[in-house]
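Asks: Got some structures for you, see below.
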Structure I
Amino acid sequence: MAEKRITGHFDDAWLQVDKTDDPGFFVRFLDASRVRSLAFARQNPAMAFAHLALEPGLSVLDCGCGTGDILAIIAGLIAPGEACGGELSDTMLQEARRRVAAGGVTEAANLHFQSMDVQALPFPDQSFDRVLASQLLVHVPDPRGALQEMCRVTKSNGRVAIADMDWDSLLIGCGNKELGRRFTQLFADGVRNGLVVREYAGWLRAKGFSNVQIVPQPMVFESWTFVRDWIVAPALPAFVANGSMTAAEASALVEELSNRNENGQFFAASTLYTVTGQRG
């Protein structure tokens, strides 16, 4: 039996979801991290998707669609237009299909999911009016090649939209400044392309895209439980294992952040950037 890969955010874990020791971790992470954005999209879709200028009849490709919740909302806005979601992971595809089926066949009539690699999209040139990727290109081996594929399948006057965290913007309030900064830097460096969002605008312009827009969205992590369970806990074992942090330092960091939470002093934040461009 092949050895299972370690679950987490580093190395190629997000590309090997089905081969990790806990594929469900990634589904649970998406659910936990997208609670607010999903609620906002459902309550105010016009504002949530304003950057996409959606309208009935458009075709949309969501590369790395995850559990499909966002695309399911988009599908309702563009019907009868096609909404296609792509994923490498069978775990994600099965979960996306399960959720759509639970919503009813009628709602899913213009929505489907299929296995695909954003670095080699299985579509002819100029196939979609809108091509999206959210928190995907930070994980792929060739992010520029992936973006070029997204541009290739975008129709004339169509739009590409890529959203990613700049992981070097991760902040935590910590009395031990050196330890806090070391943790956030190690985390940013552990994500395969943790700073690549800084390149998207230039890459789109190099492909001849116009009306390139960069929209920052500050993300304040108000819940210590979320940061503990989904950022700190999955990362610390990797840092201890590779010698960049001792077990004592890892314990001290968790203890301090927990104490700060109990005292009303907990703080953690990061910044998500959405970059859009229009094909000529």
Structure II
Amino acid sequence: MSKWWMPERIVNVIYVLYAEILREFITLRRYFIEALSGLVMVYILFMGFFFAGQGFSEHVALQAYHSADLAHRAVGFILWLFALNSVGHFSNAIRDESNIGVLEQVAMTPSGLIVDMWGRAVGRTIVDCMMIGLVLVTIIITTGISLDLPVFSVGCVFILTLLGLYGLGFFFGGLALIYKRLGSVTVVVRFGFLILTGAITPIENFPSWLQFICKTLPMTEGLKILRLLTVDGKPFFFVLKSGDFLILLVNSTLYITVGLISFMYLERIAKHKGLLGVY
């Protein structure tokens, strides 16, 4: 049996990653109208979140446009959109493949489900960067907010944050191998992130015990740092010196490690019980 680091295995992994990335783009092209309508919906959702309870007078609107509050909420909302897709993407994919009867075949390939899921994650992230980026540009143009976007520092923080979110996604993906349908569970978790990570409501307003829970979520620390970099204009050195980046690194490492271990463990249970070919 060849090891994973052998050339033929490496080529196989690269091919699977390429195939899954390509599938994401084919899906986007085939269902482009649906994706575009989704972008319009999330833009309207953002505007509704911000202006709800603010009133629609010209004075209030102009005041809002020039405040840092809108920029903070915009960054939180955009990062939440990535969380929305990453947390439930694996469980939805496993449900769909189980429904059409190909999940067991994918699990029996030399690369296995883990590599297949990683390919989906990379492809989904690339597509999301394109589509959600359009939402961000639209928000900036229509509201007049100003954001700093230092590519290196924002990229590092963004990737680390996504790793933590995908770690949670792997956990739900493993549960989907056994329980098949987790739609309601992942919806509750994903929309809970909108509240509990400070995306639209500062977690400082919560009770101390709830603040502690919120700070352990994979998106909270990343969102805090991204706001420091993009809205407050803090340099990356400031984030490193404060220890926030180290906290994010530890948090994301724990989530992706636990997520991968739990996925492999639950996959082993599903194989042992013969659940991969059952819907």
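Asks: Just checking, which of I, II has the largest value of relative contact order in percent (Cα under 8 Å, 6 or more apart)?
Replies: Ranking I, II on relative contact order in percent (Cα under 8 Å, 6 or more apart), first place is II.
Asks: Tell me which structure, out of I, II, gives 13.6 once mean count of other Cβ atoms within 10 Å over residues 218-225 is calculated.
Replies: I
Asks: Which of I, II yields -27000 for helix-only ellipticity at 222 nm (-39500 (n - 2.57) for each DSSP H run of 4 or more, over all residues; to 500), as computed?
Replies: Clearly, the read-out refers to II.
Asks: For structures I, II, calculate Cα Rg over 2.2 N^0.38 Å and state which one comes out highest.
Replies: Comparing I, II, the top value of Cα Rg over 2.2 N^0.38 Å belongs to II.
Taken together, the values in this text are just the output of simple stated rules run on the coordinates, not laboratory data. None of these values were measured; they are calculated from a predicted model. Cβ atoms are built from the backbone, for glycine too; each structure is taken alone.
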